1. Going by distance in nm of label points 7 Å out along Cα→Cβ at positions 57 and 449, which of structures I, II comes out largest?
2. Figure out for me which of the structures I, II the number 1.01 belongs to, where Cα Rg over 2.2 N^0.38 Å was derived from the coordinates.
3. Looking just at FRET efficiency 1/(1 + (r/R0)^6) of positions 81 and 441 (r between Cβ atoms, R0 = 41 Å, to 0.05), which of the labels I, II belongs to the structure with the highest value?
4. Which of I, II yields 7.2 for distance in nm of label points 7 Å out along Cα→Cβ at positions 9 and 273, as computed?
5. Looking at structures I, II, which one was helix-only ellipticity at 222 nm (-39500 (n - 2.57) for each DSSP H run of 4 or more, over all residues; to 500) calculated from, given that it came out as -18500?
6. Here distance in nm of label points 7 Å out along Cα→Cβ at positions 249 and 481 was calculated and came to 3.0; which of the structures I, II was it taken from?
7. Assign the value 24.8, calculated as mean count of other Cβ atoms within 10 Å over residues 25-32, to the correct structure from I, II.
8. Which structure, out of I, II, was volume of the Cα convex hull per residue in Å³, for residues 185-320 alone calculated from, if the result is 211?
Structure I
Amino acid sequence: MSESKSILQSSWYLYATEFFAGMAVMAVELGASRLLAPYFSSSQIVWTIIIGTIMIAMALGNIFGGRSADKDPNPDHLYKRILIAAVWIAAIPLFGKYIIIGITGLLVVTVSTNLLIWAAFLACMIVFVFPLFLLGTVTPSLVKYSVRNLEHNGKIVGNLGAFNTVGSIIGTFMPTFLTIPTVGTAVTFLIFSGILLVLSVAYFLAEGRKRALCLIGAVLFVIFAVFGNSDSFAFWENDLAYEGESVYNYLQVRDTKESTILSTNVLFGVQSIRMKTDKLTGMYYDVALAAPVMADLAKRESPSVLILGMGTGTFAAQCKEYFPDSFVEGVEIDEKITKLARSYFALSDEIPVHTYDGRAFLNVSKRRYDVIMVDAYQDITIPFQMSSTEFFSLVKSHLKPDGVLVVNMNMYTEDKDSINAYLADTIAGVFNHVATIDVEGSTNRELFACMHERPEKLLSRNTPSVQDDRLRMLALDLETRINRYQSGGYVFTDDKAPVELMGMRVIDSLIQNELSYYKDRFRKEGITTFLKEMQE
């Protein structure tokens, strides 16, 4: 122990170790959420899985670290664990996405329920538990090395806890507001991995030991940094016009001859689209155009449209195209999406976009609109504060008396107690008249709500006066598909809106329905025949 005291005899290095270990734990936790989000969303369920597995790892690390330090109080063991954790974390950007896809693919053919929950949980366990288990050994080990008498043990333990907490605070804010938005998730992992590596290598070099281990760790770090330094999540695609991250989302822009598409999730759906050859998209945005027809915007004086969940402005651009005299504005919480809308999707500067949460915007806005579109629901990432009775009452207060609300509800199923049934019933509890139109070829359903007249009646009355031929033909088709909605009495409130659990259940059901054919073939034909035919 005499040699090891050369660097540890002063408490500053122990406190530095505690500080940077706490910082790295929180940075890895936030990095985990960004690594998983493009595949499993960033819902409360995914966050629960991340936090839960990390707490398991830290708890086991605390136990092991304390027992190990009591059994053999040699700091070499701790700093070797920190070095291994650093190398493992550096490897995450290179191997993590392959592990996620591999786990998901394996569970597709073996698990019947809660596919995404199991996939996210197992991905966290395999990718993140081991390095965080190692970092969990830091605090009890440092307590052992720091406390030399019982007179000041409370002060020392308190100082170590304070340094860990301050490090954790910085490790929380830096990835969210600095490293992830500016250099991406992969480099964020490498930055905090590098800090841990330097911490452990500096110890061993000062002690004159484990030089070979330090060299191996440094070489592996460089290899992982070179080959894993990529912000590409959809690694099977190489034709993307843009791929990056914001504070809120993974962002992917694909540009083709026919359209430009924004996706915020590798595995699910299209969030926005701009058609280059046609005004209509063939998607739910076209069906939502029934709302301005119902509101008869073409004949109103100073008509106005508000879009909550603007995305890149697909619906806004359509409203300006078909109703050019309308004032159209949007609310989009992710400012980077708005910048992409201006750069890649030709969103006009005449359409203002407010960087706000939709409900927060309504709380401060005094304006009333002829049409309000709510398009803030993305796979299972449904903000509960924008799904409740209180929210839709706020929306109603911002509609003109004869205004029309349109809500894009995805993940539609026929289940009577599904999340869409709850949403529709909640809206029906606020508005007098509600109708729906299913979007052909998708799981989207558009809901229309009014106070004084039935939506289907408004659509029928105003369609003949539509000037654009294609829009009029679309409206005529929608007349035959619109259905009056009968409430089942379900309701979401600010106090109780379990949207994550219900959304996960719907996605699980949709995935299983889509994959049932392939699962049956896999069971009947075996993996060899199945893979051979898939490649042909």
Structure II
Amino acid sequence: MPKRQPAIRLEHITKTFGSVVANRDISMEVDRGEILALLGENGSGKTTLMNMIAGIYYPDEGHIFLDGEPVDIRSPRDALAHGVGMIHQHFKLVDVFSAAENIALAMGEDEKFDLRRVRQQARAICEKYDFALDLEQKVYEMSVSQKQTLEIVKVLYRGADILILDEPTAVLTPQEAERLFVVLRNMRADGKAIIIITHKLHEVLAISDRVAILRKGEYVGDVATKDATESALTEMMVGEKVALDIRRTPPKDPVCRLRVRDLTVPGPEGVPLLQNASFEAYGGEILGIAGISGNGQRELLESIAGLQAPAPGARIEYFPPDGGDTPVELLGKSPRAIREAGIHLSFVPEDRLGMGLVGSMGMTDNMMLKSYGAGASPLVDRRAPHELAEEVRASLGVVTPGLETPVSQLSGGNVQKVLVGRELAADPVVLMTAYAVRGLDINTSYTIYRLLDEQKQRGVAVLYVGEELDVLLELCDRILVLCGGRVNGILDARTATKEEIGLRMTRLVEGEAKA
């Protein structure tokens, strides 16, 4: 057995934010030539711990060692100087610059600007690790996976040999994720140390060599991936056995609640972001929506919610439970007009803090946003929103110092719990969710899946935009596939395959499958 070569060693790391202990006395190692997966529930301190290695936070206690030597990392620039690069979920790129120009921005202060030399070195990195990247392509023309590739090449250009990736496959297709894994294996073979923060256990088992687990800010232990199972890892994360099964009850007396016809959303320079989308959503079913990020999912849901104006000729009809066969036209109504018309429509948007919640407000005030303006009294009743906030915190396990703590200070997963809990509590007839479990730990994800199935059993029409095809196939009744802004088939989730959906996501096929 080859001798271990620790690239990173953490000793007794502790980090607090006020009264909240994010990391407590953590000691762990990551070897060269190793891919380590870091697991833990939301709020367990994974990202905080990695942010200290990347120089974004500074530990209150403890020491960081790189290749056996103690280091003082006080900024991302310090981290890169020590060979540590972190690729975040939200990319830090200049949209109007080319790939090569974005890489040039990572040059050191003492380097002479030479774009031709930057291209040569970047091209050599791409060839060495088998990256597929057009160095002349503008960022705004890139897919999500291409932007991620560019971020990795940027830190490699700066000499990073310790890489931290935060949820790297969150918005990738299965094919794109596998290409990323090939690159990561190539980097591992070159002796680089790689840490992946992820919640996708099947990917952990496919790509990592070892798994380290945090629970409530403390280091639980690690296990060799070859000896791990999904159920065992989940039990280590949560501290108890968790049933990892997605319940899909058969649709019972489905009735049309939403009918969309010829929905087109114009984009910049006259190119439609969504084109001639038509479908029905039924109460008592979950309609999954699959597609590579940026293929019209956002425009589809926001148009229904009254947040985007479609091109003329579209129809969006809502069938109320007590309205017989007479639909209500949603097109042209603002979100407030939709609510005032008595239409029970709940929406969990992709942009949690930009559109779903107000980051500077606490849980109570964010619960109140749903009913603000509904009463005639000039005095705001905070009792009911406070009770709802308490209920959401208890039922979904939101980790927060208090109900008045600004939600922007919570972890991404806990922000998502607040948003999902508020929308589910609104007693919807149509419930639209965009990436409802993105950034959530596996235990909470399965709680959300069960809640969506309960909504379906209540007769709610659920539209579920998801990124994990395995989940779409197990949770949904039908799956609408988007490709290039067009509906590229509506499939029966009980008989469709992951390969077929992946193919339809990336290439238009002749004819549309109807379920």
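Laboratory data are not the source of any read-out in this text; all were calculated from the coordinates shown. Bear in mind the structure is a predicted one, so any value in this text is a computation, not a measurement. Cβ atoms are built from the backbone, for glycine too; each structure is taken alone.
1. With respect to distance in nm of label points 7 Å out along Cα→Cβ at positions 57 and 449, the highest-scoring structure among I, II is I.
2. Among I, II, the structure yielding 1.01 for Cα Rg over 2.2 N^0.38 Å is II.
3. Comparing I, II by FRET efficiency 1/(1 + (r/R0)^6) of positions 81 and 441 (r between Cβ atoms, R0 = 41 Å, to 0.05), the maximum is at II.
4. Clearly, the read-out refers to I.
5. Among I, II, the structure yielding -18500 for helix-only ellipticity at 222 nm (-39500 (n - 2.57) for each DSSP H run of 4 or more, over all residues; to 500) is I.
6. So the calculation was done on II.
7. It traces back to I.
8. So the calculation was done on II.
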